[in-house]
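The next part holds the structures, each set out as C-alpha cells.
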Structure P
Amino acid sequence: MPKNRKEAGYKEGVVSVIVNLSLFILKYVLGITYNSVAVIADAIHTLSDALTSGVVVLSFWIAYKPADKEHPFGHGRAEHVGSIIIGTLLFVAGYELLLTSFNKLMMRESLTFNLGLVAVMFLSATIKEVLTRWSLRLGHQYGADILVSDAWHHRTDAVASLLVGLGVVVGEKLWWVDGVLGLGVSFLIIYIAFKLVVTTSKEFLGHSPSPTLENDVRKVISSISEKVSDVHHMHIHKYGEHVEVTLHIRLPPNTPLSEAHRIATQIEKELKDRYSWEVTVHVEPAESKAS
C-alpha cells in the first residue's frame, strides 16, 4: 500500500496508464485480426482511460509543488481541476455509450460469436473492475476525489468491455440485449459524472461544513473555554491535502486582549491537532452584530 497521499496518487495514475495501454494494444490487435469494429472501438475507449490516468499523474505533480508568492496556499487545487476534467470526460464517455447503444437498437446490430473475443473482453472487464475497486479504495482512504473520478472512468471501460463480450455471446439470438443494457449503464455513468463534477466544484469553490461537523467543532471550542458564547461564519477551503478553515467566535466585551488571543490560539491549535486544519479564528465582542 502507498505510504502517503502523494504516493497513492502517483501509483494509481502510473499503474492505470500501464494497464490501460497494455489492454489497448491487446484489444486493438485482436479487433484488427478478427475485423471487429466493436472491439476496436472498445480499444480506443481503453486508450482514453490511459489519457485520463495521465491527467491524475499530472494533477498530483502540480498539486504537490511547494507554495510560492503567487500561490501562498500551495497548488493543491490542481487535484480538483483534474477531477473536474476527468468527470467531464466521464460524461462524454457516458454520452458516447448512450449514442452507440441507441444506434445498435435502431440498426438491430448483432455480433458474431468468437471465443477469442469473448475471452479477451471478459478478461479486460475483470482487470478494469479490479483496478476500479483499488482506485476507489485509495480515493476514499486518502480523501482524493480525483482518484474516485478516475475509478469511475475505469468502471465505464469495464462495463463497455463486458457489454461487447455479452454481445458476442448472445448477439445472434438476443440482438437487443447489448443495446438495452448499454442504455441503462450510460444513464448511470452520466449521473455519476454529473455528481462527481458538482461535488468537486463545491470543494473547489469552498463551502460551509456539514451540520454534524459544525456541531463537533462547537463542542471542541466549548470544552476549551466557557466564555465563547457563539461560533459562526465557519468556512472550509480545500487545497488538495491542505485545508484552510476560518471561523468567528464571540467573547464577553470585557475579556482582556491577551486572554482573547490565548483562547483563539488554543482553539486553532486544538482544531489543527484534531483535524489537521490550518485555522484562523476571528474574535468579536458578544454584543457585536458584526458579520
Structure Q
Amino acid sequence: MRKGLAKVATHGLVMLFLVFMLLPIYQMVITALKPEAEAWLVPPSLVPRRPTLENFAEMFEIVPRLPRFLGNSFIYGLGVSLVSLGVAVPAAYGLSRHPIPGRRGILFLLVYANMFAPIMLLVPLYDIIRVLGLLNTRPAMILAGSVFTLPLSVLLLASYFEAVPRSLEEAAWVDGCSRLRALGQVVLPLVLPAMVAVAIYAFITGWSQQFVLALVLIQSPDLMPITQGLYQFFSRSSVRWPELMAASLVAASVPMLLFMLVQRYIVQGLTAGAVKM
C-alpha cells in the first residue's frame, strides 16, 4: 500500500515538474498560431480559436534580419562544437593513456569548472577577448562559448577512451603504426559515438549561452545571434507577439531537431564510456 502511494506521489511530482517546464513552450507555440487580436485577449485562450500560419510568413517582416541571426547562431554553435572536439580529443586521450602527474587533481578541476555559470566569468572573458583584439568578432563568441563546454567534453571523452582496450593500440604498434596513426585508425573510430555526443552537447550548449555572451562581446547587428537579435524587438514599446513567438519557435526548433536526429548516438556515447576513471 505504501509503495503504491509512493509511486503515485512520485509520478505526480514528475508530471507537475513537466507541466511547469513545458508550459512556457506551450504558450510560445499557441501564441505563434494566434491572430494578432486573439493574442491580446484577457484572459488568454489556452487553445487558438482561429489558428493561423501567417505569423511564420510575417515574422520576416517583423525581424528582417532573421536569416542572418539564425546563420550567425549556427556558425557560433558549429564553431564551439569544432573547437571543443579539437581540444577535448587530444586532452582526453592524454589523460586516459599517460601517467600524468596530478591526474586526479586535473579531473577534479574539470568537474569543479562545470559549476561556474557563464555570467560569473563574463568580466574576465571580456578582458581576455579585449586584449586579444577580438571584440565584436565571430571568433570571440566561439572561443568564449568553448570555455564552458570543454570541461565536460574532456571528462566524457576521457571516460570513453578509458573503455577502449589498450591492447588494440599495442597490436597496431606491433604492426608498425605510429601512436598518432593508431589513434586515428584504431581508437577514434571506436569512440565515434562519444565524439558525436560531445559535438552535439557543445553545439546545444554553445547555442543556449549565446545571449549572455553576445550582450558583452557583440555590438554589430550583423554579428548578433538569434537570441540577441530577437531581444532587440522584444524590448520595443510595441511588440507584435505572434510574429515574435513564431520566430522564437523557429530559433528553439534548431537545437531541438538536431538533438532528436542524433539522440541515439548521444545516449550511446554517454553510456558506453561510463567506466571508473
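Please treat every number below as a calculation from the coordinates, not as lab data. It should be emphasised that the depicted structure is a prediction, and the values quoted were computed from it without experimental measurement. Cβ atoms are built from the backbone, for glycine too; each structure is taken alone.
Structure summary
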| quantity | calculated |
| --- | --- |
| For mean count of other Cβ atoms within 10 Å over residues 15-22 computed as 9.9, the structure of P, Q it came from | Q |
| Per Rg/Rh (Cα atoms, Kirkwood Rh), for residues 103-238 alone, the highest-valued of structures P, Q | P |
| Structure from which 32 was derived, relative contact order in percent (Cα under 8 Å, 6 or more apart), options P, Q | Q |
| If volume of the Cα convex hull per residue in Å³ is computed and equals 144, the structure in P, Q | P |
